[in-house]
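Multiple structures follow.
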Structure I
Amino acid sequence: MSSGLLARLPSSPRRISRMEKICGLINLHNAPALGALTANRTPASVSFLSRYAVIDFALSNMVNSDIDYIGVLAPDSIRSLTQHIGSGAPWMTNTKNSKVQVLYDEPHSKMVGYSNDVNNILENWWFIQESRADYILITPAQLIGTFDYRDIFNYAKTMGAHCVMGYVSVNDADDGPRGGEIVEVDDWNNILSIRDNVGDKNSCRVFSGVYLMDKTFLQQVLTIAVKSSSFFSIVDVLARHVPELDIKGYELKAPYIRCLDTFEHYYRYSLELLSADVRQRLIRREWPINTKSYDTPPTFYSRTSSVSDSLIANGCVIDGAVKHSILGRSVRVASGAKISNSIIFSDVDIGPDVVIENAVIDRDVRVDTVGITVKGTPEEPVYIKRGDRI
């Protein structure tokens, strides 16, 4: 296009062939950091609810929505991510036609500004070509909920839309961290503007990070980005060219929706899911959340153990007291130890008479000084980094 702008494509409803296919991309670029938890790992690979990783929800939502060709756009710190995803088998419905692969933009991985979703997709365009997809669904990993993306696809078909942006209606956009984007829509859900969330409104429509666009539209967006700035992301292009584009909005709804955008929110939302009533809104039998499996024995509870209101993964040995907490695999809690309101990652040793309260303890930690207390507050939980000895 000689003008360098994305031409307005015809938006009349049209019939979609049954053979049309969606390629899924999980976008880890610009994912909000979770404090020290993500100093050496991507937020997508952080442990969640004792047995999952954060990315399991995005992967499972795609698979449950009949999307079986999935790429993960990873900026850096990919070791833990690739270890978790492995061959992708837990999320592959058909080993012959399904694929889950980490897509890494090696040329730009360490270059501030250049490491973005546009450059990653350009570097790995072969993956979209290989998928033979007509549509591309892009989602973040930090959006926790159960979303049937067939709904947004059917909406796009009905409206004849080339690009649909998923948003979430909130009443607390002015509370907590700033960032992300707010979208304005008209009565027909046409996107009128996309702007940064600066905390000036509480009730608004927050962009979820979910896009559905046809392949031609995505190609044109990438072309604009290349001509405009190597630092531009997809949302940068859309925000700057809304007047020339025909972008539809779509409200995402689910029984439970949270965004893991800070360490404090990660802690708070994890513990709120200890309530069975809340957890049943997220973990549902008819919408399975798949994850990597481990060959670990059942947890052992001795006669001296006391456990209440907690989620405990396999392989643990519990001799002490655990209350309102989440324990990952192979955690050992010695006799006399007391854990409450805390999240303990895998392979942690808690020694005799140790007290842990309002804490997040990363994996491979040993707290074995007899009688020591590790205590934060509900507002400011203490964090013990991976591999430390206390």
Structure II
Amino acid sequence: MNNDIKIEILLALPFMLILILTGLNFNLAWDERDHMKGIDQFKDSFPEFDLKMYHAPTTPLYFIIFSLFAKTFGNEYWKLRLLNLIIGYLTIVIFFRISKDLKNQYPFLNTLFFLFFPYYLVLSSLVMTDILALFFGLLAIRFYLNDDSTKNMLMGSMFSILAIYTRQFWLFLPAGMLLYSIIRYKMDILKELKKIFILFIPIIAILPLILYWKGLSPPAWQEGRFYITNNFNQITSFLLLVGFYFIPFLIVVKHKFNKKFVFIYLILIAIYPISISYINECNGIICQVLTFNSYLYPFLLFILLFIGLTIILTYLSNNEYNLKLISLILSYLGIILLTPWISERYLMVLVPLLILALFNKIERRIWVYYLWIIIMILNSMVYYIHKIIQ
């Protein structure tokens, strides 16, 4: 048995521990209620699924898969949660293999970082769409981040379709790869038309559903729920995510800061007064930390925004940055502007991409990264107890 298989078995322990301690037999979380209604509706109407009026704002593949499972094995909460928990484990294994493919210096530590990102184990234990979408999305990313062969582009696009039909914001995958292709191939783009067309396949595949819905979500969920935001709170949320969870980057990775980027801090100063309103709309752990003391909130907000922007600019100062990862991150930031919901949970999609980008090499003070992983584990445990076991 090689070391990689041993690590993958070891990664199963947190999931097994959850199963042993909780039996996945706890009260429905409020987000689960709509998902359970959707699953029951699809199960009861099988095989004639109503794609317009089900109880969720997401694309239908999750409900189709889970309703078929419920119809075959029963729709008890613990059974559906067990299926989701298994998918959560497989998703973590995929991320570990991506880290190995990219020759990350510490793929196991990076995988632990993602595994114990506070929302991951919670969402793996609930009947919700996030983890299945991540499963398909990371499979697509694994092919996309490999070489630019036609086969990899095709496989990436196929899994992108599955991810998009699970959660529509995964449109950022083909969009990000198209952005990468435009930057990468420049004037030679006409020579790569075959690959460009392959990247368009997921976008073409979702068009029939968008036309059928006449929007980005089922008609019952459209009004007041999907529109382009007119503030900076989504960007604020992204910078806070980076500044709060990825601060070890500034300690463990040697990078020179490009002084040409200094002027960008003027943008931070300009949007900071607008970002103050973030606290009124956001939802998540960072929000709770910021509101711990109302007097300190403006100061803490600015500090985290400053750290987040510094991390991003420092990474971009490195000539070895991964253009594909940057293109995917930028594409996702563009996609989330289509929703007014300010939720830290929605940014979990960016966490594996940021880990792969920022912690590809640990060049000094490795003990800081170990310590940070321990902090992440403790944070994840506290959050899990708060959300699930209480």
Structure III
Amino acid sequence: MHIIIAADSFKGTLSSLEAGNVIKEGALSVFPGSSIEVLPMADGGEGTVEAVLHCTAGEKAVFTVTGPLGEPVQASYGRLSGNRAIMEMAEASGLMLVPKEKRNPLLTSTMGTGEMIARAMEDGARKIFLGIGGSATCDGGMGAMEALGFRFLDKEGKELPGRGDSLSRVDRIDFSSCHPLLKETDLVVLSDVKNPLCGVRGAALAFSPQKGADEVMAEELERGMVHYRELLKKTFGRNPDDIPGSGAAGGLGAALSLFLGASMVSGAEELLALSGFDEKIQKADLVVTGEGRSDAQSGEGKMTGTIVKHCARCSVPCAVLSGSLGKGWEILRQQGALAVHGAAWGEEIEKAMKEPAAYLKKAAETFFRT
């Protein structure tokens, strides 16, 4: 019996690789003679580089970039065959890099993300896949563009730093010094966020509170973002709010699309293609996937639901084993999962968060016995 375990990360507890190995342990305790392969999965967020490098013959490049608060931080990206690279903005500009007491999206910058892109291009990458989840920023992508040679000037012609508090002051953009390799490079943004740049569903009002903004800060950022939007409309002849996902990562989505011509795609679909998933499962008797919590959203572009649909399309049995199940998890059965299980229910969920491996292994053993 050949089993492939292709779990997403169990957010806040286990990485995709850790979760896969725990499920493998549970499976081997029931079927000790089975052939079991672990394929870590991610949809553009946390663990994306690790997952793709595990499934391909890529290697990791480690270097120093400018962190969200201007301090040096260590970041990495994955080098893939065919002059390709894969990276996560969270490595350079992520919320996890900012202590809770210092979280203020007026002062954070995406500069390190731009430095990562520049480094990959200078290392030879001509197609870059960029996951933009988990950002600490709301700078409209100004910091990243600054790192790539674009200059943001105020009314007096003075250069502004690429931060949230500069959005309301930028008067024009100087393109004369942009990185020469940008013209030769294709950028693919991995994101399932469809929010616009401005408004109640936009970068500032919908997302900045998660990054440390209070109500006053969020309103200030929104005023700045509206001003920035009008400048982008004037500069590029296109309304950023008409671009699905322009509000992703504090407005970085808008900058990547307009300044760099990036395409924005479903992270789950693109990463399954990158990892050669459909080909790998052809000889499997069973695929097991899962995530921290499965609910209605799991079937709407998330990795777990996407795997279920791919398995159904390839006529390969697929089961879901997640940390817990929330409202609407039944959509996964409707999409083709032969079984959907949760490792913990009700009051047990809090305890399982503290002992995730133990609960997941026990659930895996129970699942494989049934």
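What to note about this one:
- Origin of the value -5500, where helix-only ellipticity at 222 nm (-39500 (n - 2.57) for each DSSP H run of 4 or more, over all residues; to 500) was derived from one of I, II, III: I
- Parent structure of the calculated result 26.4, given that mean count of other Cβ atoms within 10 Å over residues 84-91 is the read-out and I, II, III the choices: III
- Computed 11.3 for Kirkwood radius over Cα pairs in Å, for residues 284-347 alone - originating structure among I, II, III: III
None of the figures in this text is laboratory data; all of them are computed from the coordinates on show. Small disclaimer: the values here were computed from a predicted structure and weren't measured. Cβ atoms are built from the backbone, for glycine too; each structure is taken alone.
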